[in-house]
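> The structures considered in this document are given below.
Values quoted throughout were computed directly from the atomic coordinates according to the rules given, and no laboratory measurement underlies them. Because the structure is predicted, anything quoted here is derived from the model rather than measured. Cβ atoms are built from the backbone, for glycine too; each structure is taken alone.
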Structure P
């Protein structure tokens, strides 16, 4: 067997591993305009690892990246695709941005990589819209997402869609991209963007990717991963109550909080929501508008996710199930032990008997103190079947009257407000699930004409482009009624509703 020379070994390493190639072959301009080797920052390393994992597992890349401003996602993708086109035969990349200026900037980055590459491939025709590596039969083309048929006349294996949330005619562009990049091994499509409100193509695709529908992988990068997003503390700098909650929720230091306050001030009075869109800490903060009015704030959810609280194994255990059959919604099952959600899972396209069988097995193996199932729709059949199996299930109709008829319009509102109180009354803990976090902060709320509290309906949420909050509804079901431990010898789901019963009834 022939032994590779030292130079050949280096070339192989450069070809096989981008994290070795980038600092050796690529130069970037940092935020102060200094030219330096491309060493991946934390956000770029995270994106790279997840993309490589998807490539290993599926043979191709289909990724959506939700980001804050200037975190290096575009720089990474441009470098990755230059690496692939300049080190292999027959690899063509296509860049599409939301406006011409952005497209030109991305192409300028690629040309800078090429001009300073110590191992540049031979180039043929090069102009304002194309960079061709003639010997390799590889190269770059670019376009702007300004016409309905962009991409239809091109063929590529790699596509970078920049600021996808701002594309006009995004659905039509995606159809064109399907003609540009084949559904084949080794192909890569990476769409990245800051958020641009809700109900658009990016938001819809993100929701599907976040819940695992389809082939797209959702990757989120929080703003506070950037080391440079800090500012020197001003004299007498003190945090407001809201700022203190934000700091605690995301584990930030005072210099990060000073930077955040400085940035919000540049937006003007009442524009803190814009910071959350441009520099999100969690995905649910990104997709919003200035009129967003969530019942449960994302910061409250994040605080519970970041908690290190461990509940006693002897605490009351409750299972909540929000069932769905063969539509777009999922069957969601939540496991809560006292003040800690220990597990949450989803199932798709399961029939009534299948769901009943799963819940029966869960009840027998885990022996919870209560099992709550939403009995609206297919849930009625599931509840009936579980009772036939001698499983002491509690069917819940969220449209029924609540225990507190002077406060809530229906049982669903009471469950959601009780869940909110549970989150407010620290310590409590949630699993690190971006899907659950988004679901919890998705519904708004209001008072009805009688002054009673209402949670936004699923139908109204769909009208404004928000998916059904299945996981959060499953957790809310665990608060349908106070729960007394089975070994206490009392009715397992008796007692009055309300937070006053919480300490003794499993809330």
Structure Q
């Protein structure tokens, strides 16, 4: 099963990845912006402000700062109709939902809304609002409020735009996209990938849940639940091109060919693997060397490999007793989390030096040679052995990556780098590296030391092994806040058969 899972909408704070996105047998997807931009304009005070919008415009109307009309956040029941009626209201992001703010403007008699972010590093959204709305950053929002304060009764209008090009550098990570490090398995880099998840145009029910505008057949919303289907579509195309590939091979192809030219939500800083994973999905052309269709090398993994990961994490008791972790170790299956054969390299605790093992398979269709190129994390020395691979078609080779803290890497701080296998004709098979220095190694679990804890290599689908977590919301939260503790999922309305097996995946 090729499985694309939303990373979550609890960013941009660290360790906000939740289940089931935290496990290695799924492909975890963050959300980033795209060059396409659904735009609208604010004309006021002789200036024209550009923002995000999919709503209509307004005729000329007075502008009102919500702070002088009952509350800057436009919370439910706070706006004074005597001030707001017939006006375009400037509301500030935060406190309640974006769409809820427009509902309050409508209740109070407003004819339009300008929604200003609280910072210039947050995402601009193009929700389906109750009144014509344009969303802008904090800086133009402050400029607009200053004009309103200096020009009582000043009028302007909202102008509907079209499909334009983003005014910001793109792609950038969405502020809401959940970040690593992985809170449940520190040696496993999450997310795996990022994909467009802002202003995604899609169909909409004309009769949505309470609190949303009715009668609309389309929407352009945001969330990691918008970006994960992009990767699912990539999987579908790879499955058509390579029906014999395993899900791990397809995941590897997408990760090792991803575009790393992604910035963080500040629109300036390069995104790290804890924000973008291996990079943004970039399938490329089916016949092009170095595309996801022709990646050169892949990192494959079997169900046994994932059970070995559970041994490392002390989770082997989740499955039925058929084989032991010791037996897996004896058969050559890694039972150390850092050695799981995924296309990324993560080590949560580097005490002086360490090493990890990986194996790659040649999928070029011809004999091929590859050379390792290292971008070492700052403060570390990294080497690969062997550093050159010569593989026949379909052949697999193992290699070791040695990582040493040369004294410049501070304890407790993650540093990032990469390993790229370069082959003739344009193959570049890139893996992100994330390592964190430590002074003392963590205690080794009995499972990791190959005890007799029992595991099963059959009888249970991998997707059933994730820890429970609250489901990902369909769109990003109203404002970036500290992630709340996950609540229990609502009782689903499923058939009796599905209810019987739900405990296996919840």
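> Just checking, which of P, Q has the largest value of distance in nm of label points 7 Å out along Cα→Cβ at positions 142 and 350?
P
> To which of P, Q does the computed value 17 (relative contact order in percent (Cα under 8 Å, 6 or more apart)) belong?
Going through each structure in turn, the value belongs to Q.
> Matching task: 0.05 is the computed value of FRET efficiency 1/(1 + (r/R0)^6) of positions 14 and 414 (r between Cβ atoms, R0 = 35 Å, to 0.05). Pick the structure from P, Q.
P
> Now, a different point. A value of 4, 16, 21, 15, 10, 10, 11, 10, 4, 0 was derived for P(r) over Cα pairs in 5 Å bins from 0, in percent, for residues 278-341 alone; which structure in P, Q was it taken from?
Computed on structure Q.
> By the measure mean count of other Cβ atoms within 10 Å over residues 206-213, tell me the structure among P, Q with the highest figure.
P
> Determine which structure produced the value -4500 for helix-only ellipticity at 222 nm (-39500 (n - 2.57) for each DSSP H run of 4 or more, over all residues; to 500), calculated from the coordinates; the candidates are P, Q.
Source structure: Q.
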